[in-house]
Structure I
Amino acid sequence: MGKFKEISRNFRKSFGKWLFDKKSRPAGALDIGKAESILFVRYDDKLGDMITATSIFREIKQKYPRIKIKVFCGVKSAQVIKYNPNVDEVRIIYKRFYKDVFTYFKNRKHIDIAFDFDGVDPKFSHMLRWRIICPKFLIGVNKENYNIYDLSLNLLDSDIWNKHIKYRYGAFLKLLGIENPNLDYDIFIPQDMDSQYKNVMSGFKNKLKVIVNPSGDSVERCLGKEQLNELAAGILQSHDAHIFVLRVGGKDLSNFKQPEVTEIKINSILESAALIKHADIVITPDTAITHAATAFKKKTIILYRDWITNNTIWGPNNPNAVSITVDTKNGAVPNAVSNIPVNQILEKLSLIKL
């Protein structure tokens with residue numbers, strides 16, 4: 001079955017390239033000075049990826065305020081930029097072509113510049129998307145073998161490719177004439193939400209306010225219940241603290257008996273960001289929370305699986321962050337953050353100036 005899927009995938013890719021990989025019009029040279037609109041498509045719907053991309057929107061808007069910035073993205077990642085003043089228009093796409101095609105046709109031939117974030121070969125549906133939208137100038141990453149792209153930012157063989165994601169964004173901004181950009185992240189929280197969580201935190205102003213996010217996007221990136229209980233107990237033993245444990249959805253986390261621990265049900269990344277903004281330190285295995293903490297330069301302890309390249313590319317970009325990686329002992333220990341000893345986390349905490 002796996003081999004059949006691979007053959008089918010390769011066929012669709014080859015067929016899509018044959019069918020759609022053609023120039024729809026002569027593009028000429030990139031001329032940002034004449035552009036009135038620029039489109040970004042984030043098909044993956046990953047919260048952390050969208051947070052890291054916010055520097056692009058800000059830097060373009062600051063240098064070229066007349067340009068209308070449009071973003072097509074999934075429901076979750078749209079939360080990140082819902083209140084971002086640097087983004088003029090957000091359209092939801094659903095990873096279902098029949099649902100998204102109306103959005104594509106509505107914007108057909110109305111986009112001056114489009115940027116495709118994806119650094120791998122485009123799928124059949126992605127090729128068709130660009131044929132429908134038909135931007136005047138399409139920029140891709142590592143797309144030198146595709147005709148549909150007017151310009152390819154070829155980074156695969158450069159030192160940038162395995163460095164932090166911000167360097168890819170910096171290279172793209174350089175194409176647009178923006179030198180030495182500020183690559184810090186932005187998260188804009190509505191005033192009522194910000195005030196709500198500021199008030200929550202204000203009741204503990206004399207205590208160390210600790211955010212613990214125990215959940216990642218996979219089982220291997222989640223803290224275990226016993227580990228979480230032990231961590232909370234260790235923090236309270238060594239610090240005059242109040243711990244806020246983020247509870248996403250209806251997940252059963254633990255049965256905390258300490259009054260100094262509060263579980264808070266979180267419904268959106270902006271709620272998490274509002275809590276983080278008014279906290280002192282964040283402990284998390286999740287990259288979205290890591291990047292949200294980075295937006296506010298919060299002291300952060302990040303718990304990583306043993307995945308060196310990915311940890312580098314999607315690292316915190318935060319001088320106030322430290323990390324702990326699972327010691328798999330060459331495969332003798334499962335590669336999951338639940339196998340990080342609590343005493344290692346507490347030791348890191350003790351070394352941070354709070």
Structure II
Amino acid sequence: MTLDVLREKTSHDVFIIAEVGKNFIQTEDERPIAEYLENAKKLAKAAKGAGADAVKFQTHEVEDEVLNIEFTSPHFKAKDRYAWVTRNTTSTPLEEFWKPLKAYCDDIGVMFFSTPMSRKAAMKLTEVDTPLWKVGSGDAQDYVLLDYLIATKKPIIISSGMVSLAELDDVVTYIQGKGELLAVLYCISQYPAPAEYFNLATIRELREKYPGLSIGFSDHSRGDEVARAAVAAGATIIEKHFSFSRDLWGADHKVSMTPEEFAAMVRKIRANDLVDPAPYLGDKGKELEGAQNQFRPYFNKALMAGMDIPAGTEIKPEMVFAMRPVSLAGGLPSHEYPNVLGRMARIALKKYDPITWDVLT
């Protein structure tokens with residue numbers, strides 16, 4: 001699959017994604033699953049009405065994503081991460097949420113896909129038969145997840161918001177050597193991202209560096225100016241968060257566009273009413289902001305035992321989880337996953353014990 005396949009569905013030069021994420025959760029108090037599903041359907045319908053080519057969600061499975069450690073992310077301090085991901089997991093069961101939501105999106109004619117936040121989340125989405133995979137910035141180096149996605153033979157889109165240029169190149173090389181990489185989305189993982197943070201010359205750099213890939217822009221800025229400048233700079237995919245109101249409770253509402261704002265952005269892009277990218281270009285070849293992004297300690301992952309592992313056991317894929325937060329987990333960084341497979345456990349490990357070189361032979 002290439003971007004041309006997506007364009008066949010839309011006849012548009014730019015593929016525009018409404019990132020609903022978890023914005024179907026809108027209140028601090030927990031609500032019934034049926035209400036979350038209804039909210040998600042309303043958001044999907046509004047996104048289609050606003051001109052989106054696709055609507056994207058986020059899928060969680062707490063068991064293999066976040067350790068039961070109390071910590072909060074700087075962008076959402078209202079809930080500790082374990083509790084927040086647990087709520088997202090229990091609020092979206094496969095049969096009662098994801099399957100009917102995918103069917104609804106099919107019925108109204110808008111492409112549905114979702115970002116799996118872990119391997120088990122991807123396994124859940126496999127049952128829904130999504131057309132492609134989106135890998136979020138915090139999971140770009142989760143090789144446990146990447147190996148699973150590659151094995152499905154479906155195209156993959158990755159965001160660059162929490163990687164360096166060298167790390168991104170490693171990921172691109174790894175995926176292209178085994179599977180089908182569709183696109184890289186340039187991203188600044190700040191919530192919201194001030195306009196002065198952007199270095200849109202990176203889009204041109206990535207287009208030259210990866211000529212076989214579509215290069216897009218995942219935008220966390222206010223308004224549509226930077227997104228329209230990104231299209232002028234060569235982006236062929238635009239992703240923007242989408243919500244009914246920035247005043248709703250939740251992690252991403254505050255950086256979202258409303259349906260009216262989103263529709264206005266789509267109209268401008270379709271009419272080629274773009275913005276001169278010059279004020280946002282910066283320096284071509286500049287290191288990605290993701291190399292030092294403040295969220296890396298919270299969202300990057302470490303390798304943990306995914307089950308009890310007896311001493312002397314060969315490490316196999318199903319025995320390993322990649323889990324947040326890398327700063328507190330104690331395991332090897334998740335990009336070491338390919339180097340861990342096939343090693344032997346020197347000592348017995350309990351589920352969720354950190355996997356380090358010391359425990360392997």
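None of the figures in this text is laboratory data; all of them are computed from the coordinates on show. Just so we're clear, the structure is a prediction, and the values are computed from it rather than from any experiment. Cβ atoms are built from the backbone, for glycine too; each structure is taken alone.
Observations
- Among candidates I, II, the computation of mean count of other Cβ atoms within 10 Å over residues 282-289 that gave 15.1 used structure II.
- Which of I, II leads on distance in nm of label points 7 Å out along Cα→Cβ at positions 234 and 266, largest value: II
- With respect to mean count of other Cβ atoms within 10 Å over residues 138-145, the largest value across structures I, II is given by II.
- Among I, II, structure where Rg and Dmax of the Cα atoms in Å as derived comes to 19.7, 63: II
- Value 18.1, calculated as mean count of other Cβ atoms within 10 Å over residues 98-105, assigned to which of I, II: II
- Value -11500, calculated as helix-only ellipticity at 222 nm (-39500 (n - 2.57) for each DSSP H run of 4 or more, over all residues; to 500), assigned to which of I, II: I
- Structure (I, II) behind the derived value 15.5 of mean count of other Cβ atoms within 10 Å over residues 178-185: I
- Relative contact order in percent (Cα under 8 Å, 6 or more apart) from the coordinates reads 18; which among I, II: II
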